[in-house]
Structure 1
Amino acid sequence: ATSHLMDAAAFSRMKSSACLVNASRGALVHEGDLFRALTDGEIAAAALDVRDPEPPVDDDPLRQLDNIIHTPHSSFYTSESIEELQSQTAWEVRRVLTGEEPHNLVNPDYRRARSGQ
């Protein structure tokens, strides 16, 4: 239900000076409609940190436009975000080493093995 929320209808309701920023999920944006909106002047620009598909195809028409910025999964990259990532990682390692369960458990088999089931 979150696929192509930003489509021709959405772009038609935006100001011509608008800049679409997508740093969440590539599938939210209908890229064909975005291309038309950018080339027709319906919106001014776009900044995309995520794409659908990823990586984009080599002959991707959006790559040819001057009014779009591509930051492939790097828009989060600041000294503050890296520091926070390092801190969270250290705390998670500490939790595991002291016998606690990690907050963001990826492997549920770990929980079963830990409980002896």
Structure 2
Amino acid sequence: MALEPNKKNDYLAREAAVDRAFQNPDNLVIPVDLDEEMKKSFIDYAMSVISDRALPDVRDGLKPVHRRILYSMFTQGFTHDKPHRKSATTIGDVLGRFHPHGDQSVYDALVRMA
């Protein structure tokens, strides 16, 4: 696939600008051992997941997914004196408005809360 003359010139100009940026001594590229960086980054990420999502909060004993489910049910007005509602209503609302992950964790959390 050949580039049109204008696009080819634009591409070459961008390439030249990138080359100049890397040749500039003010733009430092610091060499990093990939193996060590991956270990450090993974540990940091894993610890943030454990502390933010996997462990229940000390204040109320709920994980974020439980809190999202309860808030969704509260905003929809689901109380003990109202008629029965299907769980799919709550699941859909949680997934649509609050939960950026897959639906399986929401289903699991809702079943365990029942």
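What follows is calculated from the coordinates using simple rules that are stated; it is not laboratory data. Owing to the predicted nature of the structure, the values given are computational and were not obtained by experimental measurement. Cβ atoms are built from the backbone, for glycine too; each structure is taken alone.
Which structure, out of 1, 2, was mean count of other Cβ atoms within 10 Å over residues 36-43 derived from, given a value of 10.4?
Details: 1: 16.2; 2: 10.4.
Considering all the candidates, the number was obtained from 2.
Given a computed value of 2.5 for distance in nm of label points 7 Å out along Cα→Cβ at positions 44 and 68, which structure among 1, 2 does it belong to? Don't skip to the answer; put the middle values down first.
Working: 1: 1.9; 2: 2.5.
Answer by label: 2.
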Please compute FRET efficiency 1/(1 + (r/R0)^6) of positions 20 and 92 (r between Cβ atoms, R0 = 30 Å, to 0.05) for structures 1, 2 and give me the label with the greatest value. 1
Give the label, chosen from 1, 2, of the structure having the highest value of Kirkwood radius over Cα pairs in Å. 2
Here helix-only ellipticity at 222 nm (-39500 (n - 2.57) for each DSSP H run of 4 or more, over all residues; to 500) was calculated and came to -10500; which of the structures 1, 2 was it taken from? 1
